[in-house]
Structure 1
Amino acid sequence: MSQYFRLTFVDREEISRQIARNKSIRSIARQLNRSAGTISREIIRSSNNKNDYRAIKAQKLSQKRRHKPAGRKKIDANKPLREFVFYYLTQRLWTPEQIAKRLKIVYPNNMDMHISHETIYSYLYVLPRSTLKKKLTSSLRRKHVNRRARKSRKKTAPIQDYLSIEERPAAVADRIVPGHWEGDLLMGAMNKSAIGTLVERTTRFTFLVKLENKDATTVRESFAKEFRHLPRELKRTLTYDQGQEMAEHKLFTKDTDITVFFAHPHSPWERGTNENTNALVRQFFSKGTDFNKISEERLKEVQEMLNDRPRKVHDFYTPNEVFYKLLH
C-alpha cells in the first residue's frame, strides 16, 4: 500500500487556483498526483461548495482538526531562526516555502536553523490575535481572486507588420536557452502613468523601467536602455501584448537586435511569467499608485528585491544568482 501524505498548504493553494480556472476535480487530482476522492473530500470538508473553496480557510480548518500547534516551540526558542523567518515574511515577497528552502542553503550544516514551510504556516495560525500576527499573515501571498470581466476599451489601431507568437521559435517555450524576455506596462491610477516590466523567461530576472510617458517612442527608448549592457546571447526575443506602446517594434529590434513577437489579444497566459511578475510588483505598488511620483531609485530598489527572491524553479537560488552566473 502506498504511503499517504497529507495535503499541504501549497496543495491547497493549487486546488484554489485550479478551481478559479474552472478545472474539474479529476483534472485537479491529476495535477497534484492525488485521488479524485481526496480532492473531493478536501473541498467538501472546507467549503460550502466548490466555488467557495479558499486555501487559507482550508488550512486553518485542517490545523484545527489536527490540534497540533506544530513548530511553535522551535521558533519561539530559537531567536536567530525566529528573526530570519519574521524578517523575510515582512518583506512581502517571500513565501514560507522559500524561507524554509533558503534556510537550508544559507545554513547547510546547522540543523537548528532548518524548519519546514508547513511548520512556519502552523506557527502563524496558532499565534494569538495580535498586531504581530496581523502583520505576518497579511504578508502571505495568498490573494487568489476570481478574474473580473474587463471593461470595454476604446478601439486602437492595430500593430503594423508584426510577428505573431505562433511564429516564435519553439525553443522559447522550453525555457532552456536564456535570452528570451516577456514585457508589459503596469498601469498607475486612472491609467495616467505606467512603468515597464521586463522579465527573462529562464532565469526570471526582472527589469522595472521608469517611464516619463506611455507613448511608443518613450517605451522603445526606455526598454532599449535596459538591454544596452547585456551580451548578445541574453538578447534574443521579447514577447509582448498588442498594446500601442510597442508600435515601434521594428525600431526596437534595430536598436537591440531583439526580435519582438506579439501574443494574441486578451491572452495574458501567453506571457505567464510576466503576469506573475506583475502580481509581485503590485505587492509594492497598488493599482492606485501614481508612478509619476515613484522615483527611479525606488523602482530599482524593488527590482533588486524581486531579483533577490529565492525561486522554487531554481532550487531556491535567486534570479540574481542564476542570471549573473550566465554573465561570467
Structure 2
Amino acid sequence: MSLNIILPQEGKLGLKASAVQMVSLNNDYKGNSARAEIHIIEAASKGAKLILLPEFALAGYTFEDGIWESAEPLKGRTYKWLKVFASKYETYIGTCILETDGRDFFDTFILVGPDEFFFHRKIEPASYEAFTFSAKGINQSVFDTKLGRIGVAICFDTTKTHTIKTLIELNPDILLLAYSSPELPWFCLPKDRKAWVEEYRNTPELYASFLACPVIVSNKTGEAHSRIPYLPHFLRMDESFTEGTCMLDGTGRKLSEIQGGPGIIVEDLEMNKMPGRTPFLPKGRWLMPFTLTTRITMDGALLLGRLRYMLSKKRKMAAARTYEAAGFS
C-alpha cells in the first residue's frame, strides 16, 4: 500500500494533507454527507493522504435535545461511510461524531484509515454542550499510525491547560484541531465576543510553537442556529461560524487559510520534529486568556448542563433508542 509519504527537501519526511471547511446543517445528515463527500473526493484527487473534517461535520451543532437523533455507535454509519473513501483512496479521514454507547453520548473524534482506526473522546463539553453529551476526561489523544504520530484536540478542549500538557507529554508529529466553533451570541458583551474570536485565531499558532509540529485546523462555515437551554426563546444562538480553516508548519507559520465559504486546502507538511519553545503555561485550567465574564458564563453553564444531563430520563431513553436503532444492543 502506498501512502504518498513525500520527501519535500533535504530528506525531510513529509505528508500531503488537507483541511476541509464546509457547511453543516442541523438535522441534515444526508445533506452534510453529500457536501463532505465532494470535499473528500477533491482532496483525495489532489493526493491528500490525511483529510480533516470539522467537529460534528455530519451531525450539525445545536444545544437542543434533537441532536441525539444523529447519534451513532463508535463504528456506526459514519465509520462505515468513511471507510469506503479511506480504502478507495488509501487515505486517512478524521471527524467527530455524536457517539452513543447505549447509555451515554460523547463527542468523539474518529480517524479512519485504509486498515487502521483510532478514536478520542472530547475531554470536557463546552458550556451548554454539557446538556447534550457527557465528559470523558483525559483519554488517548495521540495515535501511532502508519503516517506517524497523529495528535488531536477537539474545539473548546484546546482552551484548557490539561489538553496542551497531555499533548506536550505525548509528543505528536502532527496535530489535528477539529472545530465546530461559532461566534458568541449577539447578546454577549462586545469585548467578550471580540476576545472569543481573537483567542480562537491565536490557538493554532500557540500549539504549533509549543509542540514544534505542523497543525491542521478544520472548522465550519455558514451559520449556527440553536436555542440555548433555560434562556428565553429570543436569546438564541443565531451566529456565524468563525471559519479560520488553515495549516501551519512546526514554527507556527501559517501556510494557507480558507478566507471564507466552503472549500479545501492541501499542503505538503514537513513532519520532522524541531525544537519547540519552552512552554510557560498558566496555572489553573484555562490556557487561553478569555475574559472573566466568558469564563464564569462557560463554567456556570457547564455545571448546570452536567446536572441536567445526569438526571435526564429523556437522555437515557434516547441513548438506548439510537444505539438499538443502529443495530447494536
Structure 3
Amino acid sequence: MLKYHRLTFSEREEISRKLALGTSVRGIARHLGREPSTVSREINQPNFGRSKYRALLAHKRTLKRRRLQGRKKSLDKYPKLRRIVLSKLKAYWSPEQIANYLKNRYPDDMKQQISHETIYAYLYVLPKGGFKKELLTYLRRQRKHRLKRTSKVGIGGGIPDLISIDQRPKEAEDRIIPGHWEGDMIIGKHKKSALGTLVERTTRTTILVPLKSHHAPDVRVAFIKEANALPKHFKKSLTYDRGREMVEHKLFTKATKIQVYFCDPQSPWQRGTNENTNGLIRQFFPKKTDFNKVTRAQIKKAQRLLNGRPRKVLGWKTPQEVFNQLLR
C-alpha cells in the first residue's frame, strides 16, 4: 500500500489549470495519479468550488491549518484556566462572559486570560463524544426569533381599559431609574403549558414565573405573587404585549401598585429587553418544553443562573450585583 503524501503546491496549480479547462474531477485525479476523493475534497473546501478554487490560497490555508494543529492549546497548557472555563460554561456563562470575567479577575496574569474566540474554537475542535456533546449544550443557541406571535395562545384584542406604551413615563425609556419591567409568556409543548417572564429594564434582572396555566386568572395570581416580593422602589411599571393573559391587568395593578402599559399590536421590539431575555431562557427550556413537568425548583435555578452571569451591557457586572447595589 502506497503511503499518502499531502498535495504539493505544484499539484494545486495543476488542479487550478485543469478546472479552468473544464476537466472533470476524475480526469484531474488520473492526471495527478491521485484518488478522485482527494481532489474532490481539495476543490470543495469552504468558500471554494470549481469556479472559486485558487491554488495559492488553498496552499496557504493548508499550511496555516498544519501550524495550528501542531500548537498546544491554551486550555490544554494551563489546567487552572481550563478548570475555570469549564466550570463557568457549566453555569451557562457564554464564552464572552467568561473571557471578560477572567480579564477582570486576573488583569496581570496572561496565563489566566483567554479570548472568547479561543474558547469557541477549543469546543468545536474537540473530538466527537459525550464530553464535547455535553459542553456544547451549555452554549447559547443562536436563534434570531422566538415563536411567532400569531402562535401565542389567546393573543388578540379586547383588553379593557388598556393604557398605551405612549403614555409610559419617560424615565422607563431612559433606563435610569429602576423599577420598570417588561413581561411576557413563553408557551410550552402543544400550547398546554406556559412560563411567565419579567425583566427589569435597568438592571436586566430576570424573574421566571411558574404558571398553573396560561389563562388570565392564573397568570394574574402568579405575577402578583412575584411582584409583591419586590422592594417598593422596584415596583413602578410593567410593559406587556396584547396577549389575552393580561386581560385582568387592572386587578394586577390594584394588588401591586404597578401600572401596566401595553405595546402596539405586533410590535415586539417595544419590549426588546424581554424578547432578548426570552431567547436566553430557551437555553434552559427549549421549544416544546412541557412546563407542567418542570418543577418550581428547576425554574428558579435557571433564574439564579441568568441573574448570576455577567452582562456586557452592565459593564460585565451581573444583574444580581447591579440590583443589590441599587438596594443600598
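Every number in this text was worked out from the coordinates using simple rules, so none of it is lab data. Everything quoted here is computed from the prediction, not taken from an experiment.
Among candidates 1, 2, 3, the computation of Kirkwood radius over Cα pairs in Å, for residues 16-119 alone that gave 15.9 used structure 1.
A value of 38, 24, 20 for semi-axes √(5λ) of the Cα gyration tensor in Å, calculated from one of 1, 2, 3, originates in structure 1.
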